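These are the structures, in structure tokens.
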Structure I
Amino acid sequence: MYTLGIDLHKKSSLWILIDEQRTELLKENVLVHPRDINIALEKIHVPLSNIQVAIEPVAGWRWVSQQLEEAGMKVHIAHPRKVELIAKSTKKNDTEDARTLANLLQSGFFPEAHKSSEEIYKLRLLLRERTFIVRLRTSVKNQLHGIATTGGLHNIKSGNPLHQIGKRDIMKSDNFVMKELHHLNDILEARIIPFDEKLKEEVNNHPIASTLMTIPGVGLITALTIISEVDNFNRFPTGEKLTRFAGLVPRERSSGGIIKHGSITKQGSSPLRTALVESAMRIREDNAPELYTFVKRLTPITGAKKARVALARKLLVIMWKMVTTNTTYNPKIFSFSNTMKVSELEARTDA
């Protein structure tokens, strides 16, 4: 088996091919273009089906890896946080990075990342771009409020620049900036609608969404976000493994028998953590008393913010159990005693 290490950049890449004895057989600078990649493949004088590829998930890695797979190669995606030999190397250049990737894969110490399917990737892209537009809209609304407050809310009818009465008052005025911000807000509002319509169609392609939406506080956007970021729930042997992937577990420092816990790791998907914490924030005593009791019990110990983060972690464990057992949410079945024990560890969890 031969191993090809690729140090990939936006416009160029460096390829190093080694054999089982780690002898360098090829070193090539390759432009990141389908034509140039095909030319580079033709220069390799061993069967492409006998080559495994090590590549980091940067620049155009998705389409590059797809082209290499179509050529017959087996592509392995490096976990960017775990390739420490590259990140901490005192001699860092394209050649060393490519060689390190090849050597790690050849020796069996390659930290591989999960590669999602094209279907999941497209759903993730759809949701993340919708979030981008929503945040722009929020920023515009904040600007309107800030300008209105500076000038005096008493000068605007209803005292709110975003209410219909306040908006009409602004549009009749000579305040050019606020009028333009309202125009921009209207444009952004209109651009969110097609995303929402498309996401409603996506529910049919992801039946798990209906299962997740049986949990109080989990709507369509939240359910699809969780699905797109987790991908395959079954690739996690336990719910706790999934919470580690989401970065919702405390940092741990152990030495000499002394164990210290800090804030949550925040590793993994930020959109996933955001969706889960927002779901936890929507839990109230009237819509989910069994979940709210958990928050109420922790709040005096940890504070409200940390208690909600702990609930977010609990919700993810429950989601894992629901999906892997194909069961809808039932507070009598999915009690916390059946998912993860409340401990002092949670009391120390930092947001």
Structure II
Amino acid sequence: MRTRRLGRAIDLTELGLGAAQFGNLWRATTDEESAATVDAAWNAGVRYFDTAPHYGLGLSERRLGLALATRSRDEYVVSTKVGRLLVPNPEGAGRLDDQDFAVPATLKRVWDFSRDGILRSVDESLDRLGLDTLDIVYLHDPDEHWEAASTTGIDALIELREQGVVGAIGAGMNQSEMITEFIRRCDVDVMMLAGRYTLLEQGALDELLPLAEKRGVGIVAAAIYNSGLLSVPQVRADALYNYAQAPRELIERATAVAEVCERHGVTLPVAAVAFPLRHPAVVSVVVGTRTPDQLASTVERYEAEIPEALWLELSALGLVREPPASARAGSTSA
């Protein structure tokens, strides 16, 4: 599988496995199913795996760590996140987590972007993952915590990077404006942009992506299906967007994009996977995956051939804004 390199000499496969569903997102899964999914990803050439303490109150990290335990450490990249500490929650006994993960609520999340909070979070993630070092650590959803995240939070990550505990640092968010500010003001290496650079949204072309390319900061594109709107060939009237009912105008635009794709022998999900990688600042696309079958489907979409005429027509019709560079710019063979 092709790889792209971060400035810190970290190679990311163009396709990454998002492990939120390993934390029982929306419904329970099993250790065995998670391990089988990692096996399928490995066999397909995927070497980038993303997780977070938030996902299943640590369950995703534990399952991912177990699934990778027999692999050579220098052959894969793991990213996790900081900003939500997990603390005991006696009041949660007998209840399930209230943030969409089907796990006991014996722990709860506490926002903490202080130096001590970041160091503690990294130590606990290392323990759950069974690792000595982390390749990438993102500040997780610091939307309401800019002051702390951009000072004590990022400073603590820089300290860990200098010590060699962490390889590369950044932030992961569902917006492009604050990610742009992190790149402008802070010493970051890579940012995870969720849902804001997709077939339906290209606002990141205005400022974020040109700045990232200029500064040599890699962008990992996540939530590329916009919560499901782009995940199937035929757009459904009840499709979700940003985890809520999609507005009519977006359903109509996604339908128009799907019709153009069909004329070129391409499905909407295939185009959704390929589109972010057309920009040279994008170093990987991370897709949330629960099962080996889902992983196989994602890899098949990634490997599909797409005629350049598709992108030309989408651009000519004003349905998609094209990046200023050719497809898969900067990639190398792994």
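Each value in this text was obtained by applying a stated rule to the coordinates, not by laboratory testing. It should be emphasised that the depicted structure is a prediction, and the values quoted were computed from it without experimental measurement. Cβ atoms are built from the backbone, for glycine too; each structure is taken alone.
Among candidates I, II, the computation of helix-only ellipticity at 222 nm (-39500 (n - 2.57) for each DSSP H run of 4 or more, over all residues; to 500) that gave -16500 used structure I. Calculated for structures I, II, distance in nm of label points 7 Å out along Cα→Cβ at positions 14 and 286 is largest in I. Out of I, II, choose the structure whose coordinates give relative contact order in percent (Cα under 8 Å, 6 or more apart) equal to 19 when calculated. Only one of I, II returns 19 for relative contact order in percent (Cα under 8 Å, 6 or more apart), namely II.
When mean count of other Cβ atoms within 10 Å over residues 54-61 is computed across structures I, II, the figure 26.1 traces back to II.
As an exercise: mean count of other Cβ atoms within 10 Å over residues 174-181, calculated from one structure in I, II, equals 13.6. Which structure is it? It was calculated from structure I. To which of I, II does the computed value 24.0 (Kirkwood radius over Cα pairs in Å) belong? Label of the originating structure: I.
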